[in-house]
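Multiple structures are listed underneath, in structure tokens.
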Structure I
Amino acid sequence: MKTLITSFIVLLTLVNSAFAQTDTLQATLLKDIPAWMSEYHVPCVGVGLVENGRVKWVKNFGNLQQGHPAPNNTLFNIASQTKPVTAMLTLKLVEMGKWDLDEPLAHYWIDPDISGDPYLMKLTTRLVLSHQSGFPNWRLDNGGTKLKFNFEPGTASGYSGEGFEYLRRALEAKFHKSLAVLMDSLLFKPLGMKDTYYWSENLDTARFAMWHDGQGKRYTTSIQTSVSAADDLITTIADYCRLGTYAMELANEGGAVYAEMVKPQRRTKPGNASGLGWGLVDNLPDGGYALQHGGSDIGVRTMAVFLPKSKSGIVVMTNGDNGGFICDRIIKRMLPYGAQVLASMNKGAGNHMRIAIADQLLQSYTGTYKQSNGKLLKIEKEGNALKVSGDGLPTAVVYPESNNKFFLDGYDVLLEFPDANSLVVFESGKLVLKVNRK
């Protein structure tokens, strides 16, 4: 009996110690997050913590816009964090026997731009959800308005919003319902996600976190957004935490379909892979792994990381172009293995060595560049480095590693100037942006 009592006391002490540690971390966040918001000019930050499969703590800081304090049920546009939601809806349909991961999407939808392409019948849901569709992120990225394959589906990795939109058209064609209706009936209502939807005239704009640039100035962007499988879902911290706890539950106990969700479908770099809808970081201690996905758009930076083995996770949402830097700080502080997850995600293929280059050469790169979508990017000289800012971009300093290549310290981001009038940006070794001097 004494042994049992002693064991119980030890267990209770450990539990209380864990809770006390979490409470202490939360207390430091209450002090530090406002300071980080001021440093990075981000008006609003929302944080949600999941412990032992339950939403433990939700807090929103700052203002929706100047003069409008953020309530705890603040609505955020979550940009590409929409993609895991689309994936989980699709996997629910697969689980119900109403959809097939490996059936050609051409059975339900064919984009006229690729109607005669030899790769058409190779495009499947599995390849879309694991970013192996062969499509660019957006068709405009290829310098035109027509959709085309950049590579044969299933032979390489390429992050693609177009792939998810292709899947949406196929789903809507088969079920004769909009993606918004399918999501609401199969995911949001069953999970109690009452504050998750696409834009409508009934949107409670008094709770919406308006978009802001890297200097903290509000964008004039309209809040009206269309229904997309890849982008622009509107939700709250609490609702996305509910989605994350559900994802972890399915990862642990969901059976064969959800085993595919957390199975590395294609390795992107050491320790990182594409699952179905989620990015995977699988080099964690004791065989653990993380589900992760972020969102990035004009005035939007969000990030969610969930650890199915410990049933813990974190969701961070912001309404500023510099919000990603705050997301990283919070995740490192609050999530078990958070620093390791981010280090694995941000680690490049090689080490960057900072060098000094001529001021005249640095000056030659400065100026305004124009993206294919009309957004502007500004390059300024900052000491023996360059400061980058622009519409939808974080304000950051990049350092030279050669006469025409610059790196963002701590991130797998590389900027290269092929000549004095053009700039290309690589993330994780993949070209994500190409701009020309205005």
Structure II
Amino acid sequence: MSVTVTPVRTRPQTAAAVPAVVGSRLKVPLVTGELIDYASLDHAASAPCLEHVRDAVAELLPWYSSVHRGAGFASRVCGQVYEQARETLRRFTGARSTDTVVFTRNTTDSLNLLARCLPRGTSVVSFDADHHAALLPWRGPNVRRIRTPHTVDALVRELEAALRACPEGPRLVVLTGASNVTGELWPVSELAAAARRHGARTVLDAAQLAPHRPVDASALDVDYTVLSGHKLYAPFGAGALIGRDDWLRAAEPYLVGGGATANVADRGDRLAISWSATPQRHEAGSPNVVGVHALAAACEAITRHGWAPIRTHERILLARLRSGLADVPGLRELSLFDGDRARVGVVGFTIDGHAAGLVAAVLSAEYGIGVRDGAFCAHLATRRLTARTGTDASGALRASLGLGSTAEHVDRLVAALRAVVTEGPRWGYRIDGDRWVPDPDPRPLPPFVAA
């Protein structure tokens, strides 16, 4: 891994028109008493809701009823909405017509579900730069973790070496679409091809990729794709696992309960259970039809709007952001790979002599800017990268762009960082638990939040 600062010089451009998000006119209080437009630069953690998604949810709510289990007309409507969403997700991810779409809570839930469905003795290979959701679910003696090298060629070589060392039997390679620490795009197709040469299946963590780039599982030749609605402008508690049916069909349910069972009979000293077919066998409990409908609505809205203006919007703002950050004294941009690899709108960085948590608190309290600080649920990668900068190993800062981002947000962040570095905070701060907070913090909470 390397740490680079790569100035990107571009002439000012106007970002393309993109789908509107809820909260674009939200105003937040500053410690000094003013109200200011909120600059949300934390899309990589949770993206705002699309206005189209909000409207789709409002349209469904009067019809809300049980899914698959009621004779009432509203129940039939919700059942139809729920099943239509499977086809929407299949199209959005370029899945095969035979692939199963299992609705989950999020990417973490999807990967834990897949981990529970692996055949006995499956070897799993992952990279240490993965998000914890992709790093931690795998258990057993045949789990291999690769220390992420600096180049694509080295990535492929390390993966092939790890697969050659695996025992005979099923194999699974865990791939990341885009780094949630640095935004860099991983060489998914090259790694998937290497996995295929060694008889391994692949699962693509598309949580950070899907909001920024089209995902085509068939073209990438990956076996499973996982994603989260809360990163895809549909924050209503739904995600998906999309992929080959055989491992899922052969496994007992991840959760047991209503919906997962086709029949339960009393055999005296035991219960005789027949599990449902996939995908229902892995969707126990009352389905989150509102969340699933929201996720499908987000996919439809993005597809209908078209990826070209969305990518143009991001490209212009990302170039503006990186160019501005390069001029902040002591700021070091984090990179996993050598060279200036293509990336989505996520930038991780440190600032010499400045604790990440304190800088994030100042940005929020004094400038109305939301960024992320810490290790981003990718502790191995983030700590190694921050250690290489020689700065406080407690974490880094991350600014992430999306459909709710504007040029003013970017410019405000750059100007605020420069002011923090050259002039310092204008307010007092203290550590409360493990977080920096203003001291005092006079900002009022909105009326619907208890004091």
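Values quoted throughout were computed directly from the atomic coordinates according to the rules given, and no laboratory measurement underlies them. Given the structure is predicted, the values throughout are model-derived calculations rather than measurements. Cβ atoms are built from the backbone, for glycine too; each structure is taken alone.
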Of the structures I, II, the one that 16 was derived from, the read-out being relative contact order in percent (Cα under 8 Å, 6 or more apart): I
Comparison of I, II - label where FRET efficiency 1/(1 + (r/R0)^6) of positions 122 and 266 (r between Cβ atoms, R0 = 25 Å, to 0.05) is highest: I
Answer label among I, II for the case where distance in nm of label points 7 Å out along Cα→Cβ at positions 98 and 306, calculated from the coordinates, equals 3.6: II
Label whose coordinates, when FRET efficiency 1/(1 + (r/R0)^6) of positions 194 and 338 (r between Cβ atoms, R0 = 30 Å, to 0.05) is calculated, return 0.55 (choices I, II): I
Which of I, II leads on percent of Cα pairs over 29 Å apart, for residues 130-361 alone, largest value: II
Parent structure of the calculated result 4.6, given that distance in nm of label points 7 Å out along Cα→Cβ at positions 218 and 282 is the read-out and I, II the choices: I
When mean count of other Cβ atoms within 10 Å over residues 34-41 is computed for each of I, II, the largest belongs to: II
